[in-house]
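S.K.: Just below sit the structures, each encoded as structure tokens.
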Structure I
Amino acid sequence: MPQNMYIQELDLHHGALIKIKGDILPNASVFKINLGKDQQKLGFHYNARFNYYGDLHTIICNDLSEARWGTEQRERNFPYVKGTTVEICISFEETAYKVTTHDGYEFTFPNRLQLEKLEFASFQGDFNVRKVDFD
């Protein structure tokens, strides 16, 4: 069953590392990780699509501000397998969010909203969170 988890009142600054460990559901179509000020101002939206809105095995990253999505960044390296446990690490830097997937693949997404602090995180979709660490 899909899970939604919301964390508020965070106080994460540049240099913070967020480690998310969880189980991808056997029938997964999508899971999402959001980081930002709140639900309306997301500096980083991570959307792993197995088969969702016509996208197959694609990671889509974006930002959201004032009810408007920015320009999507698409990653074609898709390391996820349904029914497995994975860890995703996201480093919050001044100029970018640096993502490292469980297979060692790394990419960055720019900090377009120039957030200096993360106060909100959410985890949604076909992914059961086992553990979230903030370093």
Structure II
Amino acid sequence: MLRGRVVMIHVFQMLCPGCAMHGLPQAQRVTRLLVDAPLTVIGLHSVFEHHAAMTSLALGAFLAEYRYTFPVSIDAASADGDPRPRTMRAWALEGTPTTLLIDAHGRLRHRLFGVEEELALGVRLGRLLQEVEGAADAPR
């Protein structure tokens, strides 16, 4: 399903101000503006604080209220009691918001903790998408 596509993963917490004000709306804009591109935007709700307030039910209501249309997965809790969820820990993520860009070959090409500047993100996505289009145009 994702093979041959650029993947943008937006790691967030719904109660994170930077995520709610900047990161999630940006992910939705990318989803809307690049709808015909070989790009998939995925949200990853990665809760490392305020666990009781950020349940899957609350997340569903939050996503519906703000009309986010990209798929969102919930990071699994760590089995050893560490407050950081499994993916956040495995990928050594610093916090939220975090933007991850994965190229069409499945390689992590960009990681940014914090708010991603629109123009910089556009340039990075454009370059990765050009690689996909260039590969499609190459003789076989």
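S.K.: Can you say which of I, II returns 2.3 when distance in nm of label points 7 Å out along Cα→Cβ at positions 82 and 106 is computed? All intermediate terms of the calculation are to be shown ahead of the outcome.
M.R.: Details: I: 3.2; II: 2.3.
Computing distance in nm of label points 7 Å out along Cα→Cβ at positions 82 and 106 on every structure in I, II gives 2.3 only for II.
S.K.: A value of 14.2 was derived for mean count of other Cβ atoms within 10 Å over residues 98-105; which structure in I, II was it taken from? Could you put the intermediate results ahead of the total?
M.R.: On the way: I: 14.2; II: 19.1.
This value belongs to structure I.
S.K.: When relative contact order in percent (Cα under 8 Å, 6 or more apart) is calculated for each of the structures I, II, which structure yields the highest value?
M.R.: Numbers: I: 41; II: 32.
Across I, II, relative contact order in percent (Cα under 8 Å, 6 or more apart) peaks for I.
S.K.: Using helix-only ellipticity at 222 nm (-39500 (n - 2.57) for each DSSP H run of 4 or more, over all residues; to 500) as the calculated read-out, with -10000 as its value, let me know the right label among I, II. Mind showing how you got there, number by number?
M.R.: Values: I: 0; II: -10000.
Structure II accounts for this read-out.
S.K.: Another question, if that's okay. Which one of I, II has semi-axes √(5λ) of the Cα gyration tensor in Å, as calculated from the coordinates, equal to 28, 16, 13? Each step should come with its number before you reach the end.
M.R.: On the way: I: 22, 16, 14; II: 28, 16, 13.
Structure of origin is II.
S.K.: Here's something else I'd like to know. Which structure, out of I, II, was mean count of other Cβ atoms within 10 Å over residues 10-17 calculated from, if the result is 13.6? Present the calculation step by step, with values, prior to reporting the outcome.
M.R.: Numbers: I: 13.6; II: 20.9.
It must be structure I, since only it matches.
Bear in mind that the values in this text are calculations on the coordinates, not laboratory data. These numbers come from a predicted model, not from an experiment. Cβ atoms are built from the backbone, for glycine too; each structure is taken alone.
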